[in-house]
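The structures considered in this document are given below.
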Structure 1
Amino acid sequence: MQIDIPIPCPICGGKMCSISYETTLSILKKRSWQVCKECNFERNSEDFKKSICCA
């Protein structure tokens, strides 16, 4: 699943989108990450959430 998010890219200021997938096995964790549509900068969504709450 891909969702546009209102946060600008920290590298180029472009538009970011959140990409995630759900696993078919319940033992695997759902994964998500954020990608810039302009420069292809990527970051892990969990790490980004931790950096916001602990800043």
Structure 2
Amino acid sequence: MTVPESGVTDGLVLGAPVSLPGLVARPWESVFNGQQRHGIAYRAAALTAGAVPAHAGA
């Protein structure tokens, strides 16, 4: 996950739910030394404190 430093908000706590506005997933692939690799790169405009939906614990 790549988030620009300016997009990380105050008040984030380890293990707390977060929200990722502007989240984009982009597939990629490359060949290096004859081996093909692939995956998905993620990028978000910001990382903010999120809220747990009311039905999440039910």
Structure 3
Amino acid sequence: MKFKLNLKEKVTEVAEHVYDVVKKEDYAIRVAPKGIKVTKQRKTKDTIKWRSKNH
């Protein structure tokens, strides 16, 4: 029982972390037939400008 509860907490923590990462848009996540591809977005002048305005 203790193992199941701990596992549930870990899954919720990971889900929250993934949600935060996706919301920030630092990484691009693509679902392909071969699997999931995660790439880091390159900062451009436009994204730097809008991040500084929106915090």
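So helix-only ellipticity at 222 nm (-39500 (n - 2.57) for each DSSP H run of 4 or more, over all residues; to 500), computed for just one structure, reads -20000; which one of 1, 2, 3 is that? The structure behind it is 3. Looking across 1, 2, 3, the calculation of relative contact order in percent (Cα under 8 Å, 6 or more apart) that yields 26 traces back to 1.
Every number here is computed from the coordinates shown, using simple stated rules; none is lab data. What you are looking at is a predicted structure, and each value in this text was computed from that prediction instead of being measured.
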